Structure I
């Protein structure tokens, strides 16, 4: 089935009592256990609303099973810790989401895990592997510079070495990229972004094979980052329009990237859909669309006056909503990193990250053009 059909129908639990076509909200935290094959409990992530939305996410990502979390970082941290422990080594991209980078630099030592950060070329990632490497964590496109990683090459190498690969697929979404089909073991989402899509919930998700998911589920049940049934319902409902939203946002993003790349007040534009950007050919081979995120650097100017002149586009943290938002990564997503660390990976103070929404493209162009004057 096409992803738009899966988004509407996948995982839906029909209400047998009334015939309602939407999954009902099961508010119980206490379930009967006698004469039942499985004990249901919200912390186990096996209640009806959790199972329904997990089924939809798994189907969209072409995975065997999924697990929902109360945040994207809950999903990412559980996925890493389930497959790496004391004495193990992890390879990570330098250009990962700032929260994941902070988790590694601040907490890996506490768990006895060593980490090597590499650039985004597959050859650099492979070179960072040691005999103790148990996990490789990548992101493509990356946050916030939209660099593209050769997913197939890394996955094939890791599979041959028995290394678990984890990818943050938040920016691409399953509409534009399905990493499990490219050989990746574990796919992570910050569902707060495109899966939710309306800037009104905080959640995360992991998709994998049943074998790889066993350890993640076991750890998650101990740590307890489960998702409330009401939020599960909202997430499932929101995902029904995922295909429509992301396609419209992706079309707008390409148009805005081209507009910004030709504007004299803009120094550089980072978007894999631009033919002149490094990684464009790789993106063409592993993505069905280039996504709705882009970033750009202003030429010789402070971003604050530009941000304050915007009328439609809102300066705001987070991304993936129907509305277009913009932020400066140096004081938002990558604020936990030192200035030196940000400069090393190319996140300068003049960089702005644009999460493109579904508004009329001409209105967005007019808003950006006015603020850039």
Structure II
């Protein structure tokens, strides 16, 4: 009898079918655990994989561990668990080496690299989330590859993710990715921890994450890695809810992304949604509106045609809200057209309502966003 929520794998997807991919790389893959040094040859091969996908027009983001592992070697810190201040010091030193290594490896592929350091608040607080999302979006438009890591130099146990699996899932949803690749030191999810149960079998596809699936997750396999299979399953729940498929694959091989594309053993977590639909569902049903934007007839028609809401189409603003809060959008007859995340605080929205986007800088004193509510940040009401 097959376990609930599991079934044989369908035809393996091809990486080339995804338009935006987040690749998570753990410390145990990137750093030689005996010497504490970067595995340059392995990184160069992964960069080749990224370069091939990038050349087809695919957007790539990387979530990379390794800063603390590299920094502790430079600082000659002892083996074992580090104190908080030692971890922060190691991260401060290691981030320089890590960023330089990624920039050099991807530079050989003709790719510009950007470094993004985030904390828990950057993905959990809407204002900071929108700022980070906008930065990632612009970098991808410019064909750069953002390399993201948790800012371990300032994060503490109370305000951190604690593992880059869940961070990668948050980055995937924030960036609107449709695939998250977790490169690991194991080739997928097994029915039991394979190092404890020789009869454990690889599960090629997990259509639904059930309690039984969660029970199969084991602990961390490496002292250099904060995560284990449990955090990978948690990451899958975050990613698939946000409209991104996820795959766990063996990253120890050379050219690991090429191996996935060629049909290597791995575990896929498909999603029934897509990033845009999942985001709009979240906006429509999960957020409490803090204000109302009353629109003229032209703006109401434009929104129904799938366009963004510009300040010129807003005739009146109600409520007290901050940038990133949900607001209702109502037409001339008072009916709800939809709701979305506003790009402006209430007082600034009042100041620019009815005005051209070209006037925003002169009115507010800074060059704000052209849209009051971007079309990607709104969900239309069902008519």
(Q) Given 1.9 as the derived value for distance in nm of label points 7 Å out along Cα→Cβ at positions 32 and 256, which of the supplied structures I, II does it correspond to? (A) II
Q) Suppose you compute mean projected area of the Cα convex hull in nm² for every structure in I, II: which one lands on 21.1? A) II
**Q.** Structure (I, II) behind the derived value 3.7 of distance in nm of label points 7 Å out along Cα→Cβ at positions 288 and 312
**A.** II
Q: Compute mean count of other Cβ atoms within 10 Å over residues 24-31 for each of I, II and report the one that scores greatest.
A: II
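FYI, it's all coordinate maths here, none of it is from the lab. This is a predicted model, so every value here is computed, not measured. Cβ atoms are built from the backbone, for glycine too; each structure is taken alone.
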